[in-house]
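Once you scroll down, you'll see the structures, which are given as structure tokens.
What follows draws every value from the coordinates through simple rules; no lab data is involved. Just so you know, these numbers come straight off a predicted model, no measurement behind them. Cβ atoms are built from the backbone, for glycine too; each structure is taken alone.
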Structure 1
Amino acid sequence: MSCAHNRSRRPRPAKALGAFILGVLLTCVGNSGPAAETTLPLFDTHVHYNRDDWDAFSPEAVIALMQQAGVTRALVSSTPDDGSLMLYRHDAARIVPILRPYRTPADRVDWFRSDAVLAYIEQRLEQKGYRGIGEFHLTDADHAAGDHIARLGQLAVEQGLVLHVHSGAEVIRALFATAPQASILWAHAGMSAPPALITELLDSHPGLWTEVSLRAGDIAPGGRLNDEWRALFLRHPDRFMIGSDTWTTSIWPDYVNVIQQHRNWLRQLPEDVAAKIAYDNAARLFAR
């Protein structure tokens, strides 16, 4: 069976498609080649396994993709949370679950002021095993100053949990004003924040880490590591992590390539720095 070219011309039902994909993946895992380079172990700190993914990619298929990509640990949050727990039950040694506040996609609009969502978070955290809360979205610094976010920060500090935040720089500043003792993982390094701004925030907040999912094109345009990003990684080698962000089902077929893009720029850093960003920093932050 060829991993690249074995495609049926007939449409497949969702469950049959999932089984077919798993079979292809398990075959591909055993193959070697540039796209499957796994020399450096990786900790993927931005994975979602949302409801839309469940029929197309079984837990076995997802784990097989991670094995092929050389991802030995993965930080997973999902809408709903059941997706993360499904993967955790399948491979507890690999999966690190964190609690996403979104029970459904509709919660994303006003979760930060919803009494029902806050009660849901408190109830779910009674189950042990979560290592963080997120990934959640905040678009306005005023939202980060509310009572619900203050309670979220309190829960995180009391239970030793990391807040995984998708936001701009002003929200990060507001979050630390609301919860100064919190440990925060900044998703996508702010999505479009330039190295100078990322440097400023990391210099100012020792409780801030950042993962660079969706930033490989900025970090290494044309495949070559950008000089400003190199300087940033060397300035703060203990504060960066990599991630894939499987926010939609269409990302999963390209998962190995997404991870390989990170491997490309990691190879251009000193080995000790690359090892920290690839795995060690996340392993320390999310130690059980």
Structure 2
Amino acid sequence: MKKTFQYQNTSISYHVEGNGRPVVLLHGFGEDSNIFNHQIAFLKEHCLLIVPDLPGSGKSELLKQSLHQHSTSNIQLPISSVQYSASMNDYAKIVQALLQHENITTCTLLGHSMGGYITLAFAELYPSMLNGFGLVHSTAFADNEEKKQNRQRGIEMMEQYGPYPFLKNTTPNLFGKKFKEAYPEKVETLIEAGKTFTKEALQQYYAAMMSRLDKTPVLKGSKTPVLFIMGTEDVAAPLNDILQQSVLPECSYIHVLEGVGHMSMWEAADQLNHYLLLFINR
């Protein structure tokens, strides 16, 4: 069922499917809730799924927040997007407001890529609301200087050429080699879905990712079980980085997907579904 709710002056769209223990799925950059269609079809038979479109994605409006109210430190946004800024904490607060709207007090929160950054922010702000959380191809490390420079260039490229050419250039790199060769049409489907994004939304995400802090202390101090999903061919969330982090929580569930890149939701849907359900039902 597709639903909406208002967060301050922003309309947020989300799916609610199934019954049972609440599970929230958070998508990543350049995606919307449809990225989880394989997971929704499987998991809705086992739990209550809540799957939002993050602000600026899918049917959700762009989060409108004044730069005067939110510091972006030395991040240089283009003129077109200086009206609005956001942080991972802002997105986490939206997830908390959504759970309140649905009268849910505790859940399992699972985030892919940028959705994992939001999951970590949520775990820091609202630890009592989580009975488990998961990082699906995501990292607790902050961006290093090289990564920040790459994101800044990405913001400038989107300003000059628009969001679609940027996603067309970067999206294929998210998939493992075998999947790209076997299913080029699926990679193209995700690229074409990028036409729904505005440059302001993608620039806002990149700025938020650049400004996020290291969240390894959240993992190290976590008494809540944490799921780690990683791919051996993931260039966006490298295997070695995630393995370092997976030993920090008191209780970790660790799964390495061989030959998979950053997109196991499509590349290894059955495997991912199995691991997610194991974690949810642990």
Structure 3
Amino acid sequence: MTIELDVGRAPAPMSQRAASALLRFSAASWFLVSVLGQWAFVAFILSFYGPPTATGDFAAWDKNKFLTHGYIAGDTAGNLAFAAHVMLAAIITFGGTLQLIPQIRASAIGFHRWNGRLFILTAFVISLTGLFMNATRGDTGLFAHAPITLNAVLIMFCAAQTLGYVLAGDIDTHRRWAMRTFMVVNGVWFLRVGMMGWMMTKIGVFGGPKEFDANFYAFWAYGSYLVPLVVLELYFLAQDRGGALAKTAMALMLFIAAAMTAAGIVGATLMIYWPLLMAA
């Protein structure tokens, strides 16, 4: 146990300390919800894509009707790129959650370092395979390619910063860039969870139509990684410079985000993962 003494500085007002504790609790709540949802996503990937990928039955991918460009007959390079992309998605999603658990960093630093190396390597490989598929298959037009391209570039940039700062020994900055990398690398997961959360809120709360919301998708194609990144930066700002009111407001935002994330996880599980697994 480490005890830090802050000599010469008056203790923070109780309201400030309480707001800081509330902010930490709200962040932990969102992270816990997200971890459970991401592990469910990993279980789906391994269960649905694992067997056909391992046996070479790539055509079975197309049982997922939500998948716009999975198996393409005759496109060996593209199919192999997709196989690598989707299997690495399971590795980086599961491994990324472990990197952000402070108890693992504290008690198993060797694992944290090797898992971090794997995470960074996978981030680059999954981005490059995504860019390859984006360039060689799929829809044409700037809008169709721009969201994926921007996401891949952000992943590689944030991953490079994460690696650079740990090599420089600046662990605090390294951790913040690792959290940014976590947000952008999970863009595909946020895309599904965000769409399902929006649909469930629109239908359940506002009684909106059950049809696919193309307008929200046009926004969320970028928002799936930019919005979490903005929320994270606001969290850093509140944590570093915010007063009690700012920290309380940020905590409230994170509680709402946790609730929306939970709704999206339930929606994705019930409307995407489970039906596909039952039909496989």
Subject >> Value 1.08, calculated as Cα Rg over 2.2 N^0.38 Å, assigned to which of 1, 2, 3 >> reply: 3
Subject >> Structure with the greatest value (metric distance in nm of label points 7 Å out along Cα→Cβ at positions 136 and 168, set 1, 2, 3) >> reply: 3
**OP:** Compare distance in nm of label points 7 Å out along Cα→Cβ at positions 184 and 200 across structures 1, 2, 3 and report the one with the greatest value.
**Re:** 2
**OP:** For distance in nm of label points 7 Å out along Cα→Cβ at positions 104 and 120, find whichever of 1, 2, 3 sits highest and give me its label.
**Re:** 2
